[in-house]
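Got some structures for you, see below.
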Structure P
Amino acid sequence: MAQYKRSGGIIAITLAATTGLTACGFGGSGGEASGDGTTLDLLVPSYSDATQGLWEDVIAGFEEANPDVKVNLQVESWDNLESVIATKIQGGDAPDIYNGGPFAGFADDELLYPVEDVTSDETYADFQPTFLGNAQVGDTAYGLPWIASARALFVNDALLEEAGAEVPATWDELLESAKQVSELGGGVAGYGMPLGSEEAQAEAAVWLWGGGGSFGDAEAITVDTPENLEGAEYIKKVIDEGATQADAGATDRSPLFDIFVQGKIGMQVGLPPSVGQIESDNPDLEYSIHPIPTKDGSPFTLGVADHLMAFQNDGDKQEAITSFFDYLYSADVYVPWVQAEGFLPTTVSGSEALADEEALAPFLEVLPDAQFYPSTNPDWAAADSAFKALFGQLDSDKSAKDVLAEIQEQVDAG
């Protein structure tokens with residue numbers, strides 16, 4: 001079982017240093033194609049100050065290899081992205097390629113190419129199956145999994161050693177180790193349990209899905225199920241037995257992980273960027289990264305992915321779009337982009353290329369076991385809001401059954 005162990009020193013995770021300037025309309029890589037050439041319009045969000053420069057480098061390489069195709073780039077903030085794409089579609093000016101999150105509505109309106117129609121067989125087969133499945137509407141994938149994030153258990157090795165505790169693989173082992181660490185006193189908590197409104201749905205997924213539950217699928221959101229109840233009741237048990245920080249029901253993930261970085265929490269679920277945060281804020285922290293404990297130790301992680309999608313604007317552009325995607329997802333182009341932005345690859349070849357990156361190994365290991373929010377269900381937005389508002393009540397006298405029933409009721413009300 002792979003893990004990343006950190007004990008002093010510095011491990012560098014290089015980020016691109018390019019400072020990007022938001023493009024104003026299409027044309028970030030040059031003017032319109034001339035003659036018999038093809039022009040592709042590409043609309044993307046800004047993940048960081050480096051995003052535009054990274055895309056410009058990709059486009060320059062692609063255009064050099066494909067001189068008959070030009071790519072016009074438009075970069076928007078995430079705050080503006082959805083309104084920009086909506087306006088473009090309403091005006092009959094949809095981009096040829098779009099990088100965003102939700103795609104099911106576009107697919108339902110028959111605006112998108114199926115992924116198989118705009119990728120070679122080799123590129124299509126290279127996607128992690130779990131991520132490709134998450135990009136489907138019905139049995140057809142319409143979103144190309146672009147960047148991924150996963151979760152893993154960050155462990156303060158020094159605290160566990162001081163407490164005589166073991167790194168857990170199951171719920172019962174986690175509870176025992178967390179209680180041992182909490183008994184150290186001095187403001188130390190065994191397990192960081194963030195059930196506050198920032199990301200309660202994520203911590204809920206960690207536990208409910210780790211016990212065999214789910215939030216449903218594209219057809220129905222299911223919260224108050226026996227499988228979910230088992231996970232919710234175990235959360236209450238962990239809290240009630242003093243294995244977490246105080247006021248778990250109102251604690252948000254980001255400030256809680258700050259406390260982990262300070263060395264005051266034994267274990268907490270974190271993300272790949274959490275490695276960089278530790279290196280920046282407390283490089284002497286002795287910690288390791290492990291798979292998330294589940295009810296029986298089965299492998300699991302909560303996966304998140306953004307997608308690329310291709311709009312069916314002009315049948316004459318299908319071949320050029322396919323060439324762009326095949327170039328983009330080649331490991332020597334794709335992996336540096338993903339690394340620079342601090343994410344994980346959604347392709348098998350991308351994971352293989354990063355196999356020697358010690359800090360990423362625990363996250364890459366669990367990608368094939370990733371499970372996802374049912375984001376193609378139109379009721380997911382209501383479920384997300386309900387978890388954020390209500391799931392923290394597990395840290396109260398209210399029963400786990402009543403909490404799940406209240407969330408389900410809010411979902412059903414829309």
Structure Q
Amino acid sequence: MITKPTAEVCAAPGLFQTLKSFPATVHALLFFTLIIRFSYFMAWPFIAVIMTQNYHMSPIVIGMAMTSSALISVVLGMYGGQISDRLGRRVILLLGCGFSAVGYITLAQATGMGLFITGLMIIGVCFAWVDPPVRALMSDLLGDRRRRALALQMRYYLINVAAVFGPLVGIVFGLTSQKGTFLITGLTYLPFFVYVMLFIPKGKLLGEQPANSGPAVKLHQVMGIIARDKIYIAALLCSFLCSVVFIHYEAVLPQYLLLLDGNAAVKLITLILVTNACTVLVVQTFIVRFLAQINMPTRILLGGVIFAFSQLCFFSIRSTEIWLWLTATVVFSLGEAILMPNLNILLDQLAPAEHRGAYLGASTLSTLGIAAGPLIGGVMLAMTGAGVFICTALLSLLLCVIIYACRISMLARLRES
């Protein structure tokens with residue numbers, strides 16, 4: 001994935017032929033991603049509602065709990081990447097699926113705040129030992145850059161399909177904001193666990209990059225490699241800022257809506273989630289292709305500006321008027337559809353082939369934004385109320401400044417790769 005942007009991949013004439021050329025394992029990984037995220041979106045977006053209504057937690061306590069879970073994910077992600085490099089993807093995926101099932105089932109069965117937070121900590125393993133290894137395994141199986149880019153785009157597309165229909169199914173069956181929904185999410189990991197055990201071979205795959213065949217890179221070596229790569233650090237910082245702003249949408253916005261109107265919050269959160277996912281799907285399918293002639297840094301800059309404007313829209317709304325929130329959500333979703341996939345692929349394109357394993361592990365540092373976001377947002381929400389969205393708008397503008405300052409160096413690096 002060196003020169004072709006995401007939109008070019010999706011608009012290529014041989015799209016369906018390329019999809020058919022994927023190995024069966026890649027199709028299975030995409031299918032399980034859809035199933036897991038479908039059940040996830042029935043439950044997880046409402047976790048702040050459950051923690052507020054069932055356990056009467058404050059925004060700061062909720063932020064601390066979710067931040068702690070994400071921090072566990074970051075730490076385990078770094079070491080999990082080294083384990084998968086040494087022993088293969090199978091062992092880490094089995095551990096990730098097992099821990100994720102236990103964590104979600106613990107949430108469903110929790111009778112007190114302590115056990116609920118324990119389940120939340122266990123779920124920190126979910127992101128660290130399931131999502132990155134799945135992406136890495138697809139990369140191992142799809143050697144050429146174009147197919148890898150298409151697989152990443154398809155994965156992001158399926159996640160948004162799940163985000164559309166997961167909350168809707170939850171509403172129809174009365175599952176939203178109910179602890180029992182976490183049981184369904186936990187059980188969906190069991191078929192994936194069985195598939196990995198039966199069909200993913202032990203050890204490293206023959207198709208893995210040569211960089212994976214050397215000695216495992218230690219954590220301090222990963223940090224040293226990335227510390228000397230200033231361009232990659234800039235891209236990683238932009239990804240971190242994007243994560244902070246995005247997690248505010250998932251973790252802090254529901255709490256803000258609860259403060260405005262607790263009775264209308266659950267319905268409004270559901271509508272916002274569905275609108276967000278539908279907009280992203282439409283943008284990915286139709287609009288993003290028009291950006292094919294625009295270079296990667298410029299597209300990220302455009303997405304960052306739209307992100308910042310959407311935060312100002314959220315700040316200006318002081319009621320639960322549905323059409324106002326849905327309009328602001330459409331603006332936010334447009335920025336998301338442009339910004340997030342292109343940032344992910346930029347990080348992949350900037351990684352040199354000889355250190356791909358080290359860079360794969362280091363790229364998980366961007367999830368520190370997911371870790372820090374809920375706590376930062378919870379404190380800002382408690383202190384300033386709607387002022388939290390001014391903070392996220394400024395972070396979005398900072399992202400734009402970094403990309404603009406580094407755009408020439410990034411373009412030169414992409415041409416040389």
Structure R
Amino acid sequence: MENVIIANFHPILVGKLINQAKLNQYTKFLYHHFQNHPVQCMAGFDEEEDYEEKISFEAVSNHVDKYAVSAENIGTRQILIYEDVENFIEEEMMQTDPSEYHFPMDFEVKEGNFFGPKIEVRMEWFKRKMRYVFDKFYSVTHTKPENIIHVTCSGYSSPSLAQEAVIKRHWDTVQVTHSYHMGCYGAFPAIRTGTGLLNSSATHGRVDIVHTELLSAHLNLTEFTPSNTMICSLFADGFIGYSLYEEKNFFADENIQEKKGLKILSFHEVIIPDSLEDMSWDLGEYNFLMTLSKRVPVFIRKNIKAFLTTLCEKGNVNLDEQKEKMHFAIHPGGPKIIDYVVEELELTKDQARWSYHILKQLGNMSSATIPHIFNEIVKDNTIKSGTKIVAMAFGPGLTATGLLLEKI
């Protein structure tokens with residue numbers, strides 16, 4: 001089997017980053033609207049009649065303040081679905097009475113439709129907005145790959161956006177593979193698939209991986225619960241492309257100016273027993289539906305040491321002996337998840353600093369998050385060549401997946 005290098009990372013910003021404190025405040029406006037407006041429709045009230053507020057804005061505000069991820073843990077997020085109301089959030093919100101708030105056109109509650117736009121409308125948002133990601137990646141990655149893997153858990157179409165990108169560029173020999181609906185750990189099986197495609201190719205041609213996570217298309221503002229409030233304040237839109245190379249081709253390729261990347265040493269993945277119901281990501285009539293139980297951090301804490309020990313053994317590395325010299329790319333499933341792993345493995349926070357940084361700057365972008373962390377590790381000159389990188393993420397299943405890498 002040939003050595004494989006992950007490189008050519010290009011994070012893509014499609015919209016603007018919005019301040020987390022303002023996003024949480026705007027969530028209060030939307031919650032207040034949804035918790036009151038649909039109630040009157042379903043109860044048969046005349047919309048022109050005055051009606052008593054079912055849930056006060058003060059109650060909504062207290063709830064969001066208690067359960068939402070704070071600006072201390074996430075500073076900014078990209079939420080493309082809020083583009084049309086960006087001016088309201090930035091300029092008008094603090095001076096607006098919630099009872100006078102006008103709901104965005106795309107999210108309005110219509111007769112017989114009490115939960116906002118249905119799934120086909122949200123998929124149309126996805127197709128319309130996500131073409132830009134492929135165009136942007138291939139504006140900086142000029143040569144044709146042998147394979148493209150499209151990763152997403154937030155929107156689907158057939159033909160897919162990856163197929164559209166190939167057709168647009170007349171790349172009739174490029175093979176497209178779809179790696180869909182695996183949630184936060186989605187980068188790992190995509191990289192594993194890409195490694196297989198590289199090694200099975202006679203020429204070991206480049207594999208490009210592109211993530212398009214439009215998670216804001218699935219905001220569920222009708223479920224007024226602590227867990228859903230946390231979810232609405234944690235997840236963000238995220239987009240990135242990168243490439244897999246056979247090692248000899250990587251160093252011989254004159255198009256690659258900086259020979260920086262991550263060499264794959266080993267993979268490991270398990271489904272944690274008795275955890276099937278603790279994290280899910282299902283199709284709904286209006287949006288994709290997420291569940292996340294309080295037991296998830298407990299499962300992670302209980303299983304992480306044994307899991308990573310096996311991952312490292314597969315790469316002929318002793319975790320206990322070498323962990324002080326390693327860097328850790330931990331998927332920030334929530335602010336506490338990184339802390340739990342750091343504490344359980346007896347690491348310093350500095351060894352996972354890019355996981356904290358990406359969460360703070362961009363939020364949880366599902367499958368796109370770990371590649372963003374990889375990009376920062378590759379760029380960080382204080383993390384020297386030869387440093388072992390342990391990467392891990394968790395997703396529905398409950399699936400734990402990992403990569404052992406070496407910075408080059």
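Taking distance in nm of label points 7 Å out along Cα→Cβ at positions 334 and 398 as the criterion, the largest value within structures P, Q, R is that of P.
Consider the structures P, Q, R: one of them gives 2.9 for distance in nm of label points 7 Å out along Cα→Cβ at positions 70 and 366 as calculated from the coordinates. Say which.
It must be structure R, since only it matches.
Values in this text are rule-based calculations from the coordinates and carry no lab data. Not measured: the values here are computed from a predicted model. Cβ atoms are built from the backbone, for glycine too; each structure is taken alone.
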